[in-house]
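Each value in this text was obtained by applying a stated rule to the coordinates, not by laboratory testing. These numbers come from a predicted model, not from an experiment. Cβ atoms are built from the backbone, for glycine too; each structure is taken alone.
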Structure P
Amino acid sequence: MRIRQFHNPKLSIWQSAVDEVLVKKLAAQKTSTAPQDTATAGTRPDASHPSVQEAASYCAAIDSGKSLSELTAGPPPAGGVAHTLSYCSVVAMKLAQAILTGNQQNCQRYRDELGKFTDCDPLYAEAAEKYAEYFVAQCKKVPYRVHQTLDDFVIEGKLPPKARVAILGDWGTGQAAARKVLQQIAAKTPDVVIHLGDIYYSGTDFEVETYFYDPWTQILDLPNRGIPTFTLAGNHDMYSGGVAYYNLIDRLGQPASYFCLRNEYWQFLAMDTGLHDSNPTAAGTAATYLEATELEWHQDKINRAGNRRTILLSHHQPFTANDAIDGHEVNLRLYPQVSSFFPHIALWLWGHEHNFVIYEPYMGLERGRCIGHAAFPVGIDEIASQPRFPNVPVKRTDENGKSLMLGATGGLYNHGYVVMDLDGPSAKVYYFQDSDENMPLFQETIP
């Protein structure tokens, strides 16, 4: 089932607020004697629910540039979800603004409008309160952590010389498809699992707990297995202020949003590209970049790698064939920062785009791979048959120029993940689809 995302913190926070209130309302409707359904615990409400649809309709209208006055001029006529045309969200957002400004007269006015004069669900008034809470949190400074010495955030002793490392991107949807992917990963008994970021819609406390931590620890059996797991900072993780994300990594035993996991032969160098893609006024359109202090730290790890091969990890992409980064195929802020790393990078894995793309060598990077397809639903009508930037070379499967692509099931592209088997200085990398957990769609050896 498709859910909708918006590259806009304010809209994402509204989706989060409606979702949280709805989940709690549905839970309260169950009888107290009903056993918990462990198969669906941590699963997001169906995207077809009227409140989810209405909130998404409002966000889509605002995202397209419509004003509140264009969306509604008065109470809508009765008649189901379609009649509201975002009206409930519009009034709820007016209520949220009144709460934020402390205007008690307008607070009462909009509560009355939601409760007495329309058939809007009462959850919208509750969602307005929750939105105001998360909006205030979002406007505070992200609690980004900066190293004190260049040896900080280096993780030793958790990556065996012979190890299986599973990597997946954009997994935090809270849908059944996400659970399926992680179950397949768990069945492959990894020694380490790394998530490249994004817990939807805006990385609130509730979403981090319900759609990430609970199913993550349950499916990977972390209390018993105790394997190291990590999660990078995606843009959606920062939309509600980032506090929930930093609480999460503390629970996982991760020191910061950037780190170096290494053994004698390999180092996984994780970058924080989410910090500078969280601005509520920019609506997520600007090209992201690294903090100068963090860049210095990464450069030190490259310089002192010795005989180690480097796997670079990030949420955002340095370039793209299918999307656009501030209107370009290349991130013109991030690329100049890290391009000097490229001769020393064995493989760069990133997410952000909900797609699977194997790139041919480009702009000095030997192996760039987009793996943001772990769970977010993408319809076959949502990815163009031809690349938006055909000059960015992608892996082809035949002489006719067909690119290597995910298969599709039920009108949606398949999901997937990466398994990397390290054996001393050698590594084999397998790219799986959830439609076939035994036969990789693509595999490669890093010499």
Structure Q
Amino acid sequence: MQPIDLPKDLEAEIQVLGSIMIRPDLIFQVSNIIKKSDFFLTAHQLIFEALENLIKESDSILEIEPVRLIQYLEDRKLLENAGGAEYIFQLSDKVISPTNALHHAVRLHNLSTRRKLILKLKELEQHAYEPQENEGSFLKYVEEELLKITGESITPGIVAIEDIKDEFIDYISKLLEARGGLTGQPTRFFELDRMTSGIRGGELIILAARPGMGKSTFALNIAMNIAMYYQKPVIIYSLEMSRMELVMRMLSADAQINHSDLKKGHISPNKQEALKDSIARIFSSPIYIDDSGTLDIWDCIARTRKLEMELRRQGKEPGLVVIDYLQLLSDPESRKFGRQVEVASISRSLKLLAKKTNLPILALSQMNRSVEQRRGDYARPQLSDLRESGALEQDADIVMFIHREQFPDPESPEAIESRGRAEIIIAKHRNGPLGNFKLAYRPEMFRFDNLETFETSEVF
């Protein structure tokens, strides 16, 4: 048992446990920060372990009722050591705000580290009074023991290169197997795949454009291709559109039916069969939609990690996460420091989520209004146009822009020639070339196409 005078925060421990009971999805973030031994009280350690096991054993939990937790502990004869039934009933009632659970978890981790240091220093102090055969060896032992504790960081630190040998051999083997072809997930947009070799797990991809350029459509088309043609699960966070509108857009794009006609129910007889086929394809595809509208970054992380872990348990490899769009996410922790700091924190969190889950994340972004005032070649978007934070440029592995020429005279030869075309600009590519290419764009169907497919299709 630990001495009672050690640094601790029992209220923070209660806040973490009660928050997990109210919002079980928080366990995925909290368990990245602390483990059972970071709680000071043995009762809290037992409760935390029980919560972890209950959540792992359940497919879907909206809230953990105290009765269920009590029964779980009682079945294992741990209830008395966990504080008793009355104590557990009070936990969730004492929670001020579940969104503060991560802040409390970080505090518990730091206090746990301090306790370990205090206990270890007392032990070393005793050894220091004793005669040592080899002073150099003793000092080295002291250094190693302290580094073991201070090295228990929330994020992974330095690793020896020999420790990543197997991981690297697996990586290089996949590159050799590709033989110059795609090493990542194809999107079915040929030029995009050629320039990126496919999108890879761990990448944060920013797609930005002025309003009305089709960034939501392009992202949705990529997600549809991955889910429908490669049967890879995709997760779409839609913070502006409802799930019904998203499905309508998917249907319009896949069946190649004017979206306005579809919403009015004006479907010609020769298109009705294509519509039925599209409905069957869409609803048999592994597409997951979250249209919460308001979403903070920690909810996004928790929901993504929970679904990703569940899919991998089923033997399914997720293909993509889409966030439409980044500036609508919030971060309650960093908001008080200003909008730029908040966006920077969200951007960094998304990059870390991509690395942690080994998933590609495609995040849509707004652009500064200044780009709308420029004309000619100056109207082409550039990295400095990313709205509100230079951190987006810094954190992203790939930054893409959609650009469509605007002409004073819409009937001029130049305007007619560029009609139905959109340019995709790869302005940053951490692991590959920069460049641009053109796609066919049909906004009435919410659909982008490869130009080769568009020009040779019998539909047109």
Entry that produces 10.5, 28 once Rg and Dmax of the Cα atoms in Å, for residues 54-93 alone is calculated, selected from P, Q: Q
Origin of the derived value 1.19 (Cα Rg over 2.2 N^0.38 Å; candidates P, Q): Q
Read-out Cα extents along the principal axes in Å, for residues 86-133 alone, computed value 56, 25, 11, structure in P, Q: Q
At a computed -15000 (helix-only ellipticity at 222 nm (-39500 (n - 2.57) for each DSSP H run of 4 or more, over all residues; to 500)), which of P, Q: Q
Answer label among P, Q for the case where distance in nm of label points 7 Å out along Cα→Cβ at positions 110 and 286, calculated from the coordinates, equals 4.0: Q
